[in-house]
Structure P
Amino acid sequence: MRPFEEGVQSFSRMVRDLSRSLDKQARLEIIGKTTEVDRDILMKLEAPITHILRNAIDHGIESPADRIAVGKPAEGRIRLEAIHRGGMLAITIADDGKGIDGQKLRQRVIQKQLVPPDLAAKLTDSELLEFLFLPGFSLANQVTEISGRGIGLDIAKSMAQEVGGTVRVISRPGKGTTFHFQLPLTLSVVRTLLVEVAGEAYAFPLSRIDRIVTLQSSDLSTVENCQYFTLDRENIGLVPLYQVLDLPAPNSPSEPFWVVILSDQISTYGLIVDRCLGERELVVRPLDSRLGKVQDISAAALMPNRSLVLILDVSDLMRSLNNLLGKERIAKRSETRSPKAESAKRVLVVDDSITVREMERKLLQNRGYRVDVAVDGMEGWNAVRSYPYDLVISDIDMPRMNGIELIQEMKRHSRFQSIPVIVVSYRDREDDRIQGLEAGADYYLTKNSFHDDTLIRAVVDLIGE
């Protein structure tokens with residue numbers, strides 16, 4: 001662990017020199033200099049922070065005259081802050097510039113043919129801002145030494161995902177732009193909650209737990225065979241953890257029972273565990289690389305008595321919960337399906353963009369295909385191994401496992417070699433196309449194929465209607 005200031009000492013001078021070269025005035029304020037940061041994370045933060053600061057000066061901070069004209073001080077202010085919050089490291093980079101022009105961003109998305117105009121008009125501000133993290137995406141009108149080269153914000157997202165964190169951006173027109181990183185305190189030691197499930201100990205990273213409660217059966221309600229309970233006026237779906245991990249059910253469930261509450265940006269769930277064993281600081285030991293990615297598990301640790309405990313991957317667990325509940329709903333609907341629906345071809349769509357996933361899903365469902373979705377290559381790989389698919393449609397740039405790696409895994413196993421694959425990517429260079437086809441893709445399409453029937457024609461060509 002090192003003090004935050006060790007990794008950011010050069011930024012104040014960089015901001016000052018860059019501002020002068022652009023005839024602007026800007027001052028960097030660093031807060032939390034003594035905040036302890038894992039040495040490896042501190043090194044990985046240098047490149048993302050550098051690009052965000054350069055963007056803030058070039059795109060965000062206005063000229064002194066423009067700032068005075070709108071009632072701001074001539075000197076722009078950029079704040080870089082590091083703080084421990086909720087068992088995580090929070091890094092904030094905020095400027096008081098003009099913010100991001102939402103309309104210009106929407107037009108640039110349409111201009112690059114990333115989504116059709118009618119869909120772009122429906123995107124929320126937060127969905128629009130996600131396009132800033134795409135490789136090669138830039139709002140600069142011309143290429144300079146400082147910006148417009150399409151390098152920068154994609155490495156911020158990649159870095160956050162690499163260490164198991166997140167990054168998001170908030171912008172207020174005329175007020176400024178803020179980037180929020182939420183990162184683990186350390187890559188080697190993690191504070192956890194130990195629970196027992198089916199006689200085995202498992203560990204939840206404490207930073208990912210919203211709350212722990214005990215419930216009685218009388219606290220539960222049931223709707224469409226799904227149980228839920230109400231907490232702070234919110235209905236929370238209830239799922240036994242043994243079912244998610246495919247473990248034996250307990251012989252005699254006791255009451256009251258323990259529930260661990262988890263959430264992400266979309267959903268909140270309560271996971272039933274047999275009992276809670278208390279908090280522990282565990283030294284993380286990565287799983288043997290020969291195992292590949294083990295679904296719902298991120299790492300392992302040894303207890304003082306030398307027994308092994310598995311550390312749960314909460315992000316993966318949330319996706320498994322969504323899939324589990326989604327497949328149960330599909331199973332209920334299949335009881336009343338027509339023979340034609342039962343015989344429909346099954347397609348897996350793999351893309352980390354919810355907008356693109358939903359667009360592809362609707363396009364395919366409107367043509368009569370049965371469609372499952374996965375949010376990244378790893379979830380797609382787990383799905384391919386679990387269910388028979390007639391076709392896989394995959395993006396390239398995704399966290400944990402990218403599209404090329406997914407295709408290579410499929411072609412490496414005889415069970416999946418015959419499944420056709422279509423790549424649909426923002427990348428439109430010939431080198432990217434060759435890389436996708438050499439990996440084993442049958443088609444390589446760019447995402448402007450949504451504007452016409454190119455995607456549907458490729459699907460029909462490979463698996464028929």
Structure Q
Amino acid sequence: MKTIPRYKRDRYIFISNLSEVTANSAHELTLNREGYLLSENFTDSSKIELARWVRQRRNLLISDNGNFSRMKSIAKKFENEGNQILKHAEQEFETKGTVSQQTLQNRDQIIEKISVACSRELNKQDFNKIIERQVAINPHYLIGLEDFTIPVLMMCGLLHPVFSPAAESVKVFQEQTSSLYEKQCQGQFGHSDKLSKAAKFLVLHAYDYESAFRGAKQLNAAPEGLAISYGSPMRSRRWITELDFGDKRELFSEKLPEPYLVATALTLGAVSGLNSDTPIHILGVGSPILIALIGQLLNQSRAVSIDSTAPFKDSNVGTLYGSRYAFIKMKMYKVAAYALIDNKPFTSRTPYFKQFEHDFPSNWAAMRAELGIHSSSDVNDVVDDLKANAKMVETHIPFFSRMRSGNDPMIERLRMDRAGHNYWILRNICVGVRKRMQQPEKMAHWMGQQVERYKKVGSDKWSKAVSKAFELSQIYKPTR
């Protein structure tokens with residue numbers, strides 16, 4: 001097994017998806033990254049060459065198995081039915097304090113259908129070909145083969161706390177993933193020589209503390225690395241009022257959004273069950289505040305890497321990451337609107353923003369004058385004006401331009417530099433965590449400060465969810 005971590009930065013590191021937007025030889029600043037991930041289903045000759053090049057630059061290189069897109073495809077077929085069952089169960093629980101046997105039977109039936117669909121999809125996979133594409137880029141880490149069922153059940157709402165799901169019920173799917181991992185490590189699907197050169201990460205799928213704890217605890221042998229999937233909880237738009245932590249139940253005073261709470265709970269369960277310094281990779285989290293929050297939970301691991309497509313996707317739809325007032329995501333037009341109303345041009349310390357601003361300078365005064373904005377303007381009216389005047393925005397405050405097609409110099413750079421800005425915010429959060437994660441008291445104090453900052457600017461419900469997640473992390477964090 002390769003030595004992990006390879007460098008001090010690998011102690012806690014954010015990984016960008018590998019593409020021409022994040023690694024472009026014509027734009028050197030894009031390369032100011034610490035690691036890259038490439039999914040096997042995007043691996044072609046051009047990406048292989050790009051991967052070899054960034055590896056030569058001493059970037060950490062991870063190969064993903066591409067399965068989350070397959071999971072989403074399966075879930076799409078059952079989500080409506082699953083959400084209807086969940087909605088009915090919640091209504092029953094609110095009025096009667098219990099979920100009827102008929103609803104539970106309906107849930108069991110759809111779980112069986114999903115299990116069969118996931119099994120069929122898994123059996124269709126050519127593991128040899130998948131691994132062949134993964135090892136083609138000579139990665140440092142490789143995300144192992146896995147069963148699909150638990151994430152699909154989560155996406156369909158069938159592991160919601162209202163059903164009181166039992167961790168034992170998902171054990172068979174966790175064991176299926178472990179079996180695939182062991183066979184892969186043994187070379188039963190081929191490419192054993194190349195596989196031996198990469199650290200292979202076993203994927204742990206879970207839906208709460210206990211299922212993650214048992215999933216990690218029951219591993220027959222310590223894996224070379226453990227990958228914890230956040231894909232399903234982060235995709236959720238559901239609300240919860242409680243979470244179980246083993247035999248303890250935490251009740252909330254009101255409904256709170258699920259993602260951060262479930263992500264925190266299953267991470268706590270995984271590290272408690274693992275009880276070792278095994279390297280950990282977090283699949284699919286691009287939330288600034290959550291990346292800070294989970295740092296204190298993973299300080300026993302000798303290396304932690306985190307990946308997400310969010311910095312690029314968010315920049316494309318007009319979401320900017322911030323750290324000045326809080327680790328938060330911000331709607332681009334609202335940021336610009338406040339800057340115009342306050343007559344204080346937007347600035348950022350990220351090198352990507354500075355480079356873009358140098359090459360495509362803003363003229364906030366002209367924008368303010370053309371739209372007739374003053375200190376008492378309504379922020380929502382200004383947002384509407386900005387949306388309606390895309391050309392004017394491109395001319396005067398180009399960093400806030402609506403993303404569009406085309407390969408003109410400005411839009412090409414906007415793709416790279418706005419995504420780079422978002423990445424740099426996450427990278428700096430990781431640096432902040434790295435400095436403190438070996439000093440638990442300092443880490444907890446710093447994280448408490450970040451929660452308080454978030455509460456001042458975040459929405460009410462999400463702020464309460466972040467605060468509760470931090471509170472639970474302090475209560476259930478392993479002590480060793």
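Coordinate-derived values only; no laboratory data. It should be emphasised that the depicted structure is a prediction, and the values quoted were computed from it without experimental measurement. Cβ atoms are built from the backbone, for glycine too; each structure is taken alone.
Which structure, out of P, Q, was FRET efficiency 1/(1 + (r/R0)^6) of positions 222 and 302 (r between Cβ atoms, R0 = 30 Å, to 0.05) calculated from, if the result is 1.00? Please report the intermediate quantities before stating the final value.
Numbers: P: 0.15; Q: 1.00.
It traces back to Q.
Once relative contact order in percent (Cα under 8 Å, 6 or more apart) is calculated for every structure in P, Q, which label goes with the largest value?
Values: P: 10; Q: 16.
With respect to relative contact order in percent (Cα under 8 Å, 6 or more apart), the highest-scoring structure among P, Q is Q.
For percent of Cα pairs over 15 Å apart, for residues 190-253 alone, the calculated result is 63, so let me know which of P, Q that is. Please report the intermediate quantities before stating the final value.
Details: P: 63; Q: 66.
It must be structure P, since only it matches.
Given a value of 1.3 for distance in nm of label points 7 Å out along Cα→Cβ at positions 246 and 294, calculated from one of P, Q, which structure does it belong to? Write down the numbers at each step before the final one.
Working: P: 1.3; Q: 2.3.
This value belongs to structure P.
Assuming -9000 is helix-only ellipticity at 222 nm (-39500 (n - 2.57) for each DSSP H run of 4 or more, over all residues; to 500) as calculated from a single structure, say which of P, Q it is. Walk me through the intermediate numbers first.
On the way: P: -9000; Q: -17000.
Comparing all candidates, it corresponds to P.
With FRET efficiency 1/(1 + (r/R0)^6) of positions 110 and 438 (r between Cβ atoms, R0 = 35 Å, to 0.05) computed per structure, which member of P, Q shows the largest figure? Can you show the working numbers first?
On the way: P: 0.65; Q: 0.15.
Across P, Q, FRET efficiency 1/(1 + (r/R0)^6) of positions 110 and 438 (r between Cβ atoms, R0 = 35 Å, to 0.05) peaks for P.
Work out percent of Cα pairs over 33 Å apart for each of structures P, Q, then name the structure with the largest result. Kindly include the intermediate steps, with their values, before the conclusion.
Details: P: 46; Q: 40.
Top value of percent of Cα pairs over 33 Å apart, among P, Q, belongs to structure P.
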